[in-house]
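Below: a set of structures, written as structure tokens.
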Structure P
Amino acid sequence: MINFHIENIAIKIQHKLKLKNWLKSIITSEGFSLGEINYIFCSDDYLLKINIEYLDHDYFTDIITFDNSLEESLIEGDIFISIDRVKENALTYEVSFEHELKRVLAHGILHLCGFFDKTPEEEKLMRSKENHYLQQFS
């Protein structure tokens, strides 16, 4: 099950069912089963507090993913997304807000599937995966 929650911001997520089906397809394509995923859409300030409290990082970020899986093959987690960062990144990368939001949605799933982006090699693979799945969204 994939759930969308909104905290302290005004946003309407378009095409929820289509997005959920696409996200499920990423999970199964990567060889996992879906448990429960909660996407929490929030502001920069909201996510900054989480970043400081849980990760000891004092900076803005677009996404924080918490893996709640107890089984290796099951994907479960809470994915916090700053809508402020998504909007700013869309402007920076000259893409639509919807495109950047889909990239970040997929990014969170890919983290739960075991992909990271700390090293240049990991980041290259992560971007490749994101682009691959973005092309599949129709």
Structure Q
Amino acid sequence: MADDEREIRALVERWAKAVHEGDIDGVLVDHADDIVMFDVPPPNDGVRGIDRYRDTWPPFFLWQRQGASFEIVSLDVTAGDDVAFAHALLRCGTEQELREDPDNRLRLTIGLRKEGGRWVVAHEHHSFPLLIEE
């Protein structure tokens, strides 16, 4: 595995650990000031900028303190010289939600760029599959 891919994998794993622990500083540390995030909850047109990104996390941390998990199941990284992307599947839900739908996964796509010789997250997209009842 190339060094850049290893660095990005470690970055994403640190971020997921910080999310799970409710550590806002750890969540923000490797993100660009002009980050764009499309998340599961509104706003539907996403959030732009590190301040708005920061503001999205307290409600998630509150929900997570009810016993929810946030765990990477799979992670793939593709890195170029100055841009990269990663995509992952995560177990994200309360015990009851995961018991009722054990195969449901949060889908995560991250776009990164190199700034000053280090990787930063410039784009995040979180989604769940749409469950259609037949």
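Read the figures in this text as sums done on the coordinates, not as results from a lab. As the structure is a computational prediction, the values presented were derived from the model and not from experiment. Cβ atoms are built from the backbone, for glycine too; each structure is taken alone.
One of P, Q was used to compute FRET efficiency 1/(1 + (r/R0)^6) of positions 3 and 67 (r between Cβ atoms, R0 = 41 Å, to 0.05), and the answer was 0.65. Which one was it? Mind dumping the intermediate values first?
On the way: P: 1.00; Q: 0.65.
Matching structure: Q.
Now a separate question. State the single structure among P, Q that was used to calculate mean count of other Cβ atoms within 10 Å over residues 75-82, giving 22.1.
So the calculation was done on P.
If you don't mind, another one. Upon calculation of helix-only ellipticity at 222 nm (-39500 (n - 2.57) for each DSSP H run of 4 or more, over all residues; to 500) from the atomic coordinates, which of the structures P, Q produces -16000?
Here the read-out was taken from P.
Between structures P, Q, where is percent of Cα pairs over 14 Å apart, for residues 35-82 alone highest?
Q
From P, Q, which structure was mean count of other Cβ atoms within 10 Å over residues 43-50 = 17.0 calculated on?
P
One of P, Q was used to calculate distance in nm of label points 7 Å out along Cα→Cβ at positions 51 and 107, giving 3.3; which? It would help to have the intermediate numbers written out before the result.
Numbers: P: 1.1; Q: 3.3.
Attributed to the structure labelled Q.
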